[in-house]
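Please treat every number below as a calculation from the coordinates, not as lab data. It should be emphasised that the depicted structure is a prediction, and the values quoted were computed from it without experimental measurement. Cβ atoms are built from the backbone, for glycine too; each structure is taken alone.
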Structure 1
């Protein structure tokens, strides 16, 4: 029975957030059914709740309550009243997610006006309460966490879609402190070779749907971002390699640092200096369960490249990646998944993809069709899964392959 309703607030790249949620639900055998989806909001029914902290691409998760045809303060008040713990200060705040932005300010003003009046009534009853607000129409995960709205407080979401109101109570938010520690706190960082965000690394590992007891391999490990994320997620056997001896040294130092920070994480980590285009069979002492990697994405651009320069770099990268696929065939078995970043170049309004289907024809690897999976779920019109910012020259296209 799928009587439980939940909401997810997705990250800045919602297409990737969606496929990660579906991958985790499938791996954990959770039945999930779409209620609605717009912008960064996903509303679903599930037969059980899964641990939101495993996700890398979503910001908030919580319980979705019954909706109404119009905004009703009495419903809001009733929900908040049920969250109060007697003789304890009650911090509460609101986030607004509407499909029509022009409506938000109106309801935000109305809701905060009613909240201040309600606070006075509570004070008369001897109950201390504080309204947590923001200049934005939604509270960030940092505010929700710092203001203790998850423990003894409440963040209430007002969601409006096609003139129907939904109400949600946030149960978990993304652990920004933990991700930040692994992103900026590690001792060895190499900005010139690119910095894979830990959130994206976690998302990619989730797409691999790998059981924790199987070996995960990153053949372009760099400073070890994916390796650290796999450790954090509880993987027992983690393999990394890189052609650069500096990268191998950096990865080992970062691994040792993180192990000292978290001695409870017990796992086998093996890091070697190896060319990904000539991977030796003896590199791996046992079967590789999945390969998750961000390869070399090209040079760091100090100025905007020309179209011809981008084409030249793309050709060089395509040759590198094809050689990598040929090498990978020698050490992997059918059923192995490869989750891989392919660079996307932005030149003005043009988006130039490095991945082309013909590159891996007859190379024993089939692309996982995430667009079709979303169609089956009830979400249409999403064909590319790209992690990028508007000002970036190079974005990251995430593609999952399965060996046949």
Structure 2
């Protein structure tokens, strides 16, 4: 089968899936957004890669706009056209599209349906449910119309897809509540794999950053509207009592900019702000940390599950989470003993949980070991790939062919 695997965010865990699918004899084109600013995997050929694996990108010519709605919608449209052109060149038998913004996905899927190519949407986030803060900047009547149109676009595209992959059962309820009742649906959690740096527990990254020997609390990834930078600043303020502790934020964008302002205003020398690190450095970065922070605001519950839970667990990193207790990630952390969870608005509880993890080495060790065990149980790419491939073959078999 010729499979176009569109990985908009270029997630590190999806690239091995492309490689595994090609190992099974399929022709696989892994596509990602060239100019999306954020943490990225490394979509490049490795020695021993199967001949049927190819990597390419969709380009806009400028960074993808995240937070300014009119410019974002224009970028989404242009991106969808670019994705459709790549599809036309590759001529796939099936498209699997992960975490693609609604308008871009609608444009690409509409083009594919005209050519009778089945399209499977891999739902990592429900964009329109989190768009309210961005849309509310518009005048009220226009904002209401824009939000309704965005939801019709997203849920309509998902309803018309040939199949859906969702990352937790809770997503099914959210989609069904908005009229999406797709009979061809697979629930497949995200995953991560242990890295060599994790197993060796090297501290090279911290030494390079000039913070070797410190206790490191790490928050790495996007700081967007689903997160609370002020909570991180409050934690940094509390940690000034302990000169050996550093709070490292690895991010870019408005949330990072806000933390820059707070760092200066509150004189927080222990708050270290870094840009996104090259993918090759991420394993060493995770191995250098003692605790990993996961955030998700209450407004984003039901539309998002922090994937950092999987990457931190795979690194043997104890998790400090400020996320709704009903979120699937919170259940994972509690059920498997991966760390400590508090509600996102419980700032005193968050700081107390951080203190508990910092002061209890045996707890950190137990959480780290639980993370590696969890990853061993849930991160088998052959088992995951087999489930996804069987689903894709079933979807294709139900799609009328020319």
Quick check on the output: 0.15 is FRET efficiency 1/(1 + (r/R0)^6) of positions 18 and 114 (r between Cβ atoms, R0 = 25 Å, to 0.05), derived from one of 1, 2. Which one produced it? 1
To test your reading of the models, identify which of 1, 2 gives 26 for percent of Cα pairs over 39 Å apart when calculated. 1
Value -14000, calculated as helix-only ellipticity at 222 nm (-39500 (n - 2.57) for each DSSP H run of 4 or more, over all residues; to 500) from one of 1, 2, is from structure 2
Structure from which 3.8 was derived, distance in nm of label points 7 Å out along Cα→Cβ at positions 210 and 346, options 1, 2: 2
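Rank structures 1, 2 by distance in nm of label points 7 Å out along Cα→Cβ at positions 82 and 338 and report only the one at the top, that is, the highest.
Between 1, 2, the highest calculated value is found for 1.
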If you rank structures 1, 2 by distance in nm of label points 7 Å out along Cα→Cβ at positions 34 and 378, which sits at the top with the largest value? 2
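Rg and Dmax of the Cα atoms in Å, for residues 146-241 alone computed as 20.9, 56: which structure among 1, 2? Can you show the working numbers first?
Values: 1: 17.9, 53; 2: 20.9, 56.
Going through each structure in turn, the value belongs to 2.
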